[in-house]
1. So if we calculate FRET efficiency 1/(1 + (r/R0)^6) of positions 192 and 248 (r between Cβ atoms, R0 = 25 Å, to 0.05) for every structure here (1, 2), which label has the highest result?
2. Upon calculation of volume of the Cα convex hull per residue in Å³, for residues 8-87 alone from the atomic coordinates, which of the structures 1, 2 produces 106?
3. Ranked by relative contact order in percent (Cα under 8 Å, 6 or more apart), which of 1, 2 sits at the highest value?
4. Here Kirkwood radius over Cα pairs in Å was calculated and came to 22.5; which of the structures 1, 2 was it taken from?
5. For FRET efficiency 1/(1 + (r/R0)^6) of positions 136 and 208 (r between Cβ atoms, R0 = 35 Å, to 0.05), find whichever of 1, 2 sits highest and give me its label.
6. To which of 1, 2 does the computed value -24000 (helix-only ellipticity at 222 nm (-39500 (n - 2.57) for each DSSP H run of 4 or more, over all residues; to 500)) belong?
7. If we compute distance in nm of label points 7 Å out along Cα→Cβ at positions 80 and 96 for structures 1, 2, which one ends up with the highest value?
Structure 1
Amino acid sequence: MVNLREIKGRINSTKSTQKTTKAMQMVSSSKLRRAEQNAKAYVPYMEKVQDVVAAIAGGTNDVSHPMLTARPVKKTAYLVIGSDRGLAGAYNSSILRQVQRDINERHRSKNEYTILAVGRKVRDYFVKRDHNVSAEVVGLPDQPSFADIKEIARNAVGMFTDGTYDEVYMYYNHFVSAISQEVTTKKLLPLTDIAPVAGTTASYEFEPSAEAILETLLPQYAESLIYGAILDGKASEHSARMTAMKNATDNAKDIISDLSLQYNRARQAAITQEITEIVGGAAALE
């Protein structure tokens, strides 16, 4: 016989879980709106810096810089942007699968690459598999400022410039919409494909010289790409968690409905059995 108390306990437990996932969905929805605004507000700055850099590097100015020049690759750095917490669907796993796949295709030895990890989930994944994690940032706020990621951004740029590694790839989830994120791979360094922003017609005069400006601007541009990707990734994280919690809430509702139906049927069966026993007992006394 079905235990009515056990079914009732499962219904109450599922309702409690449903309340938690519903609250998390609402919190993530609120965080998403602000994160999306931050990511979009940063785009004009990033595009302007890109336009100026493209004007110097791709114009008639005869300038060169180590960050613009490809060199033989002896060691590669992978800057992987994930989250500190789970409960966000495939947000972290999709990035990690892509990075692991590319590492397996490009390298035969763990000495040929290093990991720059943003997010506890990313750090733990690679540490657990004995990869070389040379830099990490964990505990980022939901709305990070540049100061929060300044150290790892400058390390990524500085260690390329000083020859510690010869190329840098960046992996993150690009925010497409509230229900869609796209794993994005970008070759961060060297900056070999800088192009002017579409639709811009501005011309620039450089003072004191194009070389001096490039020396200062290129590291800032690379760092801005990292920060922009982190803002983009944060918007994706909140949207992924919001969607995951909505799905969990909907699943809990379905489970509660099924359990309630099961409970009512079992209760009806128990009542029917009691009535049958009463009728049978009365008949026996006649």
Structure 2
Amino acid sequence: MNLIALILGLVLERAATRLLHLRSLHWLDRWFRFGAARMRAVPPALAYPVCILVVLLPALPVAWVAWAFHDVLAGLPYIAFATAVLFFSLGPRDLLAQVDDWLEARARGDDAAAEGLAREIWESDGEATRDAHERRLEAAILVQANHRIFGVVFWFMLLGPAGAWAYRVADLFRRHVHTTGQGGAATRAGERIFGLVTWLPARALALSYAVAGSFDDAFEEWRAYYQRTSAGFFRVSENIVAAAGIGAIRRRCPAPGSVDAVEATRGLVRRALYIWITLIAVLTLVGWMP
């Protein structure tokens, strides 16, 4: 049933682009502000349990409804519910549609629109040259694919709708404490909890980028990053995904910072998604996934 819900959720995301504003989920901001305030009020050692509660408590109703629907009417209510949860867990914006819009803006010479779309993808308002924008955009697409799509799919297939929703809440809380300038224990705990839940899907995605592109180059970049980095356990996942992805497209598009490189990055993400869906379908058919 999860496979059916996964396919329906991915199709719905591509088809319902006008409804994507519903996935901004601003109604969670009050909960996040409450959680961040509690984290500032407790000793630093207790900030992490509070952060875990901030992430897990919104997932408990989802887990209960999924359990209640699982064996009702041959699982049809469960499929409908799981599809809806997955739709709201993906995103909050359709990454591939944003990349398509960026490419169209560049093709018609609308640099202002392209710059705005690039900032939306990499979630930054910083200034940079056009080449720097595109080099940064390649890495941002590869990383955001993990945050917006693959991490959600990974935990959805492992733990069902509650897993997908908990992952999205963890990501949204991490973004909230950054954008609101919370700082201190709230920011550290949010980053580390999300770093923990994204550790497995990030490495699975980095391997998928290698399979979908140049395997040797992807692993060369992955290994080179480990050799030069001093980042800790909770901070390396994003850079691993970016390094493996950039290496995977290097032979096909050796010139970084070009429109061709962005197109190659989009194609790599799509191929990795096809690999995941195929693998999930096979594992489901042989009974290794629910």
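Every read-out reported here was derived from the displayed coordinates using simple, explicitly stated rules and does not represent laboratory data. The model shown is predicted, which means the values in this text are computed figures rather than measured ones. Cβ atoms are built from the backbone, for glycine too; each structure is taken alone.
1. By FRET efficiency 1/(1 + (r/R0)^6) of positions 192 and 248 (r between Cβ atoms, R0 = 25 Å, to 0.05), the leading structure of 1, 2 is 2.
2. 2
3. 1
4. 1
5. The maximum falls on structure 2.
6. Computed on structure 2.
7. By distance in nm of label points 7 Å out along Cα→Cβ at positions 80 and 96, the leading structure of 1, 2 is 2.
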